[in-house]
1. Relative contact order in percent (Cα under 8 Å, 6 or more apart) was computed and gave 25; which structure, 1, 2, did it come from?
2. Out of 1, 2, which has the highest value for FRET efficiency 1/(1 + (r/R0)^6) of positions 231 and 255 (r between Cβ atoms, R0 = 35 Å, to 0.05)?
3. Name the one structure among 1, 2 that percent of Cα pairs over 35 Å apart of 13 was derived from.
4. Can you rank 1, 2 by distance in nm of label points 7 Å out along Cα→Cβ at positions 215 and 239 and just name the one with the largest value?
5. Could you tell me which structure in 1, 2 was used to calculate mean count of other Cβ atoms within 10 Å over residues 87-94 as 20.6?
6. Given 17.1 as the derived value for mean count of other Cβ atoms within 10 Å over residues 71-78, which of the supplied structures 1, 2 does it correspond to?
7. When distance in nm of label points 7 Å out along Cα→Cβ at positions 119 and 143 is compared over structures 1, 2, which one is greatest?
8. Upon calculation of FRET efficiency 1/(1 + (r/R0)^6) of positions 39 and 103 (r between Cβ atoms, R0 = 25 Å, to 0.05) from the atomic coordinates, which of the structures 1, 2 produces 0.00?
Structure 1
């Protein structure tokens with residue numbers, strides 16, 4: 001009962017409020033700025049929707065992850081970025097407006113790609129199991145309701161009531177963090193006995209995936225002539241995904257605690273390289289200005 005409450009009620013509420021927060025921080029002008037740079041926008045979307053899943057497949061195959069953990073990590077690579085990538089971009093002195101806009105754009109595409117890619121992953125790693133009848137359409141509808149609708153509501157509110165939205169953002173972020181913390185505690189409790197083993201197996205995969213995603217995202221952008229600040233932002237958008245979206249699929253739809261552990265481990269462990277990046281960028285900025 002407690003597990004069902006977490007995955008069916010608390011987790012969707014957490015994801016909805018997170019994406020509402022993304023929308024509240026966006027203005028129509030932010031979208032205009034992004035579409036004034038169509039090449040960069042297409043590059044970012046392509047790397048996030050195509051490059052990242054390819055890297056995920058390479059990592060889980062190379063490290064030979066167990067099937068359920070492999071599917072969980074792959075589902076994460078199909079997810080869009082989230083408020084975390086926006087925060088990391090801000091703290092690392094990236095282009096925050098570009099980050100938030102990219103998150104919103106990919107969040108509106110992912111609900112239509114993630115369910116099909118999840119089905120392919122289940123068929124590839126799990127074979128003919130109880131997951132063979134994965135509800136693609138139902139998942140698509142849930143993702144639209146939990147990601148696209150709150151972003152649209154947030155952008156509309158920002159456009160009509162900008163001053164009110166500035167005050168509202170803090171409360172929305174706090175509420176989403178409370179919901180998400182409740183979900184994390186629930187998943188940790190469900191996997192408590194296997195947690196040390198799961199972290200030991202997933203740790204190398206998560207760190208390798210993040211390193212490859214950020215490194216290639218940044219490197220490809222730089223090679224194509226993107227400025228350093230924007231290249232950094234694209235690297236973060238490719239390397240940092242919304243674990244809440246992945247948990248919605250693994251927990252609320254598939255109801256598989258082991259798959260959810262992959263998203264949970266990622267959500268925790270990705271803070272380590274993120275902290276290193278933020279520390280380096282701010283240290284470098286102080287050195288330059290000194």
Structure 2
């Protein structure tokens with residue numbers, strides 16, 4: 001009797017499990033996963049390949065303020081950082097041969113002034129310097145390969161303190177320094193004197209151009225298991241599309257692929273995708 005009761009309970013339990021399984025299957029099918037993604041459109045055109053070089057800013061010209069004879073500063077008309085015009089009075093000195101007046105030979109900003117009234121000054125060292133700050137000099141060291149793409153009077157984009165400037169090449173070194181690099185000097189306008197001495201400057205040098213190519217955002221490129229691909233959106237699905245990279249930059253990459261200008265490619269959310277995943281576009285970048 002107990003054995004038959006046990007068998008009956010077992011069949012009842014199996015029946016309940018089968019009923020639950022059959023009831024859950026339609027719900028799982030109905031809850032098909034939809035992945036949120038951000039997209040951008042592929043384009044066609046030329047990709048300019050650039051390399052960046054880094055240097056420092058300095059005044060375009062430094063003019064020393066010299067005294068004719070050593071002596072004591074009787075009157076000092078300027079302070080360090082003052083702006084002067086040509087022929088402005090700088091100082092009055094008491095010397096062994098009489099009173100001497102020191103005037104500015106150039107317009108600019110007074111720098112490296114350490115003397116004060118009553119100080120003794122020498123005729124061997126500058127009293128101070130006058131810096132031309134309206135034009136700033138950018139000094140770079142580049143490799144011989146980079147040097148081949150730079151000529152005097154070329155104009156490139158330089159970025160200083162996150163602001164862009166037109167930098168004109170004024171000097172290209174022909175002999176390497178001790179580290180095997182070549183000196184390149186450029187100048188930028190600084191009429192508002194926003195550029196200070198010693199700031200880092202980044203200059204972008206175009207070195208090649210890929211013409212008439214398909215361009216996709218670099219953020220769309222996925223490298224996985226020796227395969228490079230992007231996800232193209234078609235009929236609300238992600239289509240895994242292999243690409244061959246021709247050249248890449250931080251913003252765009254030139255590719256060979258079965259992609260047309262205007263195709264939507266995923267730039268954010270690729271980790272949630274596989275070929276054929278249903279998607280919803282949550283944002284189209286650039287709009």
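Quick note: the coordinates plus some simple rules give every number you see, no bench work behind them. Worth saying up front: this structure is predicted, and the values here are computed from it rather than measured. Cβ atoms are built from the backbone, for glycine too; each structure is taken alone.
1. Details: 1: 35; 2: 25.
Among 1, 2, the structure yielding 25 for relative contact order in percent (Cα under 8 Å, 6 or more apart) is 2.
2. Values: 1: 0.35; 2: 1.00.
Ranking 1, 2 on FRET efficiency 1/(1 + (r/R0)^6) of positions 231 and 255 (r between Cβ atoms, R0 = 35 Å, to 0.05), first place is 2.
3. On the way: 1: 13; 2: 55.
This value belongs to structure 1.
4. On the way: 1: 1.0; 2: 2.3.
The structure with the largest value is 2.
5. 1
6. Numbers: 1: 27.2; 2: 17.1.
Of the options listed, only 2 reproduces it.
7. Biggest value here belongs to 2.
8. Values: 1: 0.85; 2: 0.00.
So the calculation was done on 2.
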